[in-house]
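Values quoted throughout were computed directly from the atomic coordinates according to the rules given, and no laboratory measurement underlies them. Model, not experiment: these values are computed from the prediction. Cβ atoms are built from the backbone, for glycine too; each structure is taken alone.
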Structure 1
Amino acid sequence: MTKGSFTPVDSGIIPREEGHLFYSVSGQGTQNVLWIHGLPLQSESWLPQLQYFDKDCRNIVFDLRGYGRSSKLPKPCDNVTDLYLADILAVLDHLQLNQPVIVGFASAGHGVLRFAAQHPDKLSQLIVINGSPCFMKREDWNGAFDEVILHECIRQIDAANSLEDIWAILSQSALNEACGQHLDQLKAWYGSMAAQAGKETIKAFFNHIAYDDDRSLMANISVPTLIISSTMDHEVPSDTALFLRKTIPNAQLCEINDIGHFVFATQSGLVNHVIKQFIQPSCDIVLPKDGGAVGE
């Protein structure tokens, strides 16, 4: 386990209709990368990536509505995904970000897939970590949830006596790594973020986002796309990543075995290397000295 930190060079509040967004900027590079967290986290969950990429990139993070230091979701809010997309546009405009790389995890991975399909001119590359265009099971789709599962999740959340109990529900199947060292500390850290989000924000996924079906939009994504999938992720089956790789015209897939939902944290070294090679490709050919045979 490595303990780290990052120092923002800028942070602030972006006013929005019926609320506001908190953002921060760090890093020394010229390559803009916008990192968007998923449920039930907040922007600081990208610490392993910010610590790694700050020397090469200008990294921007913000708390989605309902999370961290951003305002709560407005009421009513019938299309949470579209609200998040409008907030992404607001961040790009406020910080004058011209075609950044955009990274989305889980429910934010879902959001950035729709964003890239609808706003292809607003980004240069797309990275999706365990995201899905459709979380629900359909007759022709092996999603993770059906009506029974969703209703049971909502029932358990409503019946929970504490936010710690809610996090226990959410993390039960999401953090089951083959290597479980330090998972308790990670769970505690993420649990504090879930507590900050609260019941209504978490339920917004199960009541709204989980019902989205954006599969028909995926062929419209034109920017180079990296899909990172972990095989122990029960929320986003591996079949989903393969569908994205086959459907998005310029996509590549990296599948990581025996790792759960929060792969960017539990295997941050590997994930960071894969992302860096994608956004800053290099040729790593190794040849013997003087053109001779190896061992001469």
Structure 2
Amino acid sequence: MRNAGPHRLSTVLISTALGQDGRGIFPYTLWPPYRRLLRVVRETGTTVLTKSATRHPRRGNFVPLNPLTWRYIRRLPKGGLLNAYGLTNAGVQKVAPRIASAHEEGFRVIPNFWPDLGRGRDLALKETLEAVGVYREHLGVAFWALELNLSCPNIPDELACQLPDSLALVQKLRELHPDLFLIVKISVVHPYEFAQELEKLGVGALHGVNTIPYDLVFPPDRYPPSPMARVGGGGVSGGPAFPLAYQYNAGLRKKVKLPLIMGGGVTGPEGVRKYLDLGADSVSLCTLVLREPHKAEEIIHNYQKSFP
């Protein structure tokens, strides 16, 4: 990917599917094909974008060590997943040193942070700046990029109400940390004008798209309600999400000139090729890593030649 200073993002990268520190998610780490993929990711220098962290520990719907909560991640046909994870994480203070350890082990990890704009612009900015400080403390020169998650389908706040606050947060972050390569992860519900404003603010890249709300993939007039309706419906990823993700990214590519990480619904090498043909600078794999890690491994090997 261009415009990333002395660093580069791999042509194919892994997003969220390797956990909060980029070294894997339990209980997937018990699965030999997934463990083999972890080794390949490390050996090839594949870029890893972590699952979102928050400033302080957060208990969402899914708790990895509690099997009773595993129902919040369900398989769908066509290589899909429905999840209502709810941003469960240990908080930046604990996650940052783990990412530092991942770097020491040879993983190329970029942290992802979710600013809680639902609690107000000022607090969200304060916590984001604190998080940047924590990452700098623990990662040092390895902290050259940060992905901001400005969307989450499992959090009830209305994205549209947060657009001005999101832009204000990004603007301040760019002012105070101009050396930081900022990646912003967006949703299909974000208008293209939002992406254009982010480009004007000088973000390094956009990542489209996050998991897609259940009702958009499965309209209520044609499909039954989500089995996770009581927790907001959840987000759809994998094969069922591809048509909407591809359509959104196609429009996004026409609206902005900055680098784009395209993802959503990739179930094999043909999905990667379609996004690259669309104009993606990088393509992200997520659900495929969790459903069929051997396919993700094959894709990484095929594109290793384009890695720095």
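Can you spot which of 1, 2 the value 3.6 was calculated from, given it is distance in nm of label points 7 Å out along Cα→Cβ at positions 184 and 200?
Structure of origin is 1.
Work out the source of 18 here, i.e. which of 1, 2 gives that when relative contact order in percent (Cα under 8 Å, 6 or more apart) is computed.
Source structure for this number: 1.
On distance in nm of label points 7 Å out along Cα→Cβ at positions 40 and 280, which of the structures labelled 1, 2 is highest? Could the numbers behind the result be given before it?
On the way: 1: 3.6; 2: 1.6.
Top value of distance in nm of label points 7 Å out along Cα→Cβ at positions 40 and 280, among 1, 2, belongs to structure 1.
Work out which structure the value 3.5 belongs to, where distance in nm of label points 7 Å out along Cα→Cβ at positions 48 and 96 was derived from one of 1, 2.
Numbers: 1: 3.5; 2: 1.9.
Derived from the structure labelled 1.
Work out FRET efficiency 1/(1 + (r/R0)^6) of positions 8 and 56 (r between Cβ atoms, R0 = 30 Å, to 0.05) for each of structures 1, 2, then name the structure with the largest result.
When FRET efficiency 1/(1 + (r/R0)^6) of positions 8 and 56 (r between Cβ atoms, R0 = 30 Å, to 0.05) is calculated for 1, 2, structure 1 comes out on top.
The value 12.8 for mean count of other Cβ atoms within 10 Å over residues 216-223 was derived from one model only; which of 1, 2 is it?
Matching structure: 2.
Which of 1, 2 yields 4.4 for distance in nm of label points 7 Å out along Cα→Cβ at positions 32 and 168, as computed?
1
Given structures 1, 2, which gives the highest value for Cα Rg over 2.2 N^0.38 Å?
Working: 1: 1.00; 2: 0.91.
For this comparison of Cα Rg over 2.2 N^0.38 Å, the top structure is 1.
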